[in-house]
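Q: Next up: some structures, all given as structure tokens.
Here, each number is a calculation from the coordinates, and none is a lab measurement. Here the structure is a predicted model, which means the values were calculated and not measured. Cβ atoms are built from the backbone, for glycine too; each structure is taken alone.
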Structure I
Amino acid sequence: MLFRLPSLALMLWYARRLMALWPRTTGMLAGAAAAAVPAAIMQVACMYAPSHILTHHIGPLFIVAAPGALLGRVTLRQRPTIPRGRGLPMH
């Protein structure tokens, strides 16, 4: 589980610099993507049993996606902007 946290933090940091329209969904998808990388690596060296794959590879994906949704809501919220005056140029 600890391999997923740096990837999740990096994705949320990068998404914070962009304009996330749905912060909770963005965080959830970042958590799922962060969990998919170690799950795919372990899939190569692991046995093929459907119940094992669901519980030990797909299950942690949902475990990391849930905190990603909560962290996305907190870290990707709208930042206040300073309104410009009418006579001022845009740049």
Structure II
Amino acid sequence: MRRAFANRVDNTSKALVAHARSLGAQYLPLNGDLDGVLKVGPVQRLVDWKTPGATLTDRQAKLVAAGWSIAFLSTPEQVELEIAQMRKQAA
């Protein structure tokens, strides 16, 4: 049975993607188990946009447990911090 909410677009994603792009990041949507990839210079980060208080899907929890590095972002401030860290990594 397919769950009705699987792979749905998060309510906060459009605003957070726009904010990331306004800070100079590139974004590639994946629209699967994860929402997409942020890119700042040569640094790339798997991301999933989360409504504040939302939990990981079962698949996301399994990916994290398997060692995948995924940024779960809910606010513009979290996006800014992630991009700042990516810029430091690129330097």
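Q: Computing helix-only ellipticity at 222 nm (-39500 (n - 2.57) for each DSSP H run of 4 or more, over all residues; to 500) gives -20500 for which of I, II? Walk me through the intermediate numbers first.
A: Working: I: -20500; II: -11000.
Computing helix-only ellipticity at 222 nm (-39500 (n - 2.57) for each DSSP H run of 4 or more, over all residues; to 500) on every structure in I, II gives -20500 only for I.
Q: OK, next. Work out which structure the value 1.5 belongs to, where distance in nm of label points 7 Å out along Cα→Cβ at positions 16 and 40 was derived from one of I, II. Could you put the intermediate results ahead of the total?
A: Working: I: 2.6; II: 1.5.
Going through each structure in turn, the value belongs to II.
Q: As an exercise: semi-axes √(5λ) of the Cα gyration tensor in Å, calculated from one structure in I, II, equals 23, 15, 11. Which structure is it?
A: Working: I: 38, 11, 9; II: 23, 15, 11.
Derived from the structure labelled II.
Q: A value of 41 was computed for relative contact order in percent (Cα under 8 Å, 6 or more apart); which of I, II is the source structure? The partial results should precede the final answer.
A: On the way: I: 41; II: 29.
Derived from I, not from the others.
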